[in-house]
Structure I
Amino acid sequence: MEIKVFDSELKVMEALWKEGDLTAGQLAKILKEQTGWNRNTTYTVIGKLIDKGAIERYGTNFSCRAVITREQVQQYEATELIGKLFDGSAEIFLSAFLSGKELSKDEIERLKQLVEKLE
């Protein structure tokens with residue numbers, strides 16, 4: 001499932017991924033503490049995420065659950081970035097990302113294993 005999640009929406013998603021299912025009221029309380037948002041702002045963002053299919057609301061107490069995973073959002077954002085800035089080439093992206101970086105032997109080994117899985 002490919003869904004664009006904007007920065008404000010990501011704040012709601014992060015709370016759900018971290019805490020699990022929460023009521024809209026609990027989300028509003030968490031986001032007031034974290035960002036200073038008022039209840040209406042949180043409810044508006046929740047509504048947008050429901051419309052997108054990123055979260056679902058259930059029950060009489062308006063409980064919310066994440067429908068998409070953090071990994072799905074990361075995959076979408078990475079694909080968008082590579083498409084926009086690197087002409088769709090993962091190789092060019094990785095080359096740019098890794099140039100000048102000092103990787104540990106463990107990191108290099110994990111990267112090799114990832115490439116081997118692709119072959």
Structure II
Amino acid sequence: MDIKRLHVGKTLSDTAVHNGTIYLAGQVADDTTHNIDGQTREVLGHIDRLLAEVGSDKTRILMCQIYLADIKDFHSMNTVWNEWVASGHAPPRATVEAKLAKPEWLVEMVVTAAVK
């Protein structure tokens with residue numbers, strides 16, 4: 001089966017689809033002036049958009065890995081996440097504190113999902 005890549009750059013692709021599975025690159029906020037709530041909402045919006053581009057949605061997420069620059073933001077991030085996640089479709093998830101590539105990024109999310 002072929003691999004389909006979307007938004008291909010020199011360093012990475014935002015999306016790869018193979019054998020019925022969607023792989024998203026780590027999603028971060030473009031507007032880093034926002035606090036953790038704002039950055040989380042923006043990242044979740046990126047995830048919604050990228051999944052929709054390949055005909056899927058958040059109910060099809062198989063796994064999400066969340067990286068926080070500061071674990072003290074866990075509660076606030078989780079509040080936004082819980083407002084967003086589809087009822088009955090909360091995926092397996094891991095959340096860790098990590099030094100992100102840019103200090104202004106507060107959260108990064110990596111998603112694996114199923115094609116509809």
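Every number here is computed from the coordinates shown, using simple stated rules; none is lab data. What you see is a predicted model; the values in this text were computed from it and never measured. Cβ atoms are built from the backbone, for glycine too; each structure is taken alone.
Values computed for the structure shown
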read-out	value
Value 14, 48, 32, 6, 0, calculated as P(r) over Cα pairs in 10 Å bins from 0, in percent, assigned to which of I, II	II
At a computed -8000 (helix-only ellipticity at 222 nm (-39500 (n - 2.57) for each DSSP H run of 4 or more, over all residues; to 500)), which of I, II	II
Ranking I, II by distance in nm of label points 7 Å out along Cα→Cβ at positions 6 and 30, the structure that comes out highest	I
Ranking I, II by Cα Rg over 2.2 N^0.38 Å, for residues 46-85 alone, the structure that comes out highest	I
Entry that produces 34 once relative contact order in percent (Cα under 8 Å, 6 or more apart) is calculated, selected from I, II	II
Label whose coordinates, when mean count of other Cβ atoms within 10 Å over residues 54-61 is calculated, return 13.8 (choices I, II)	I
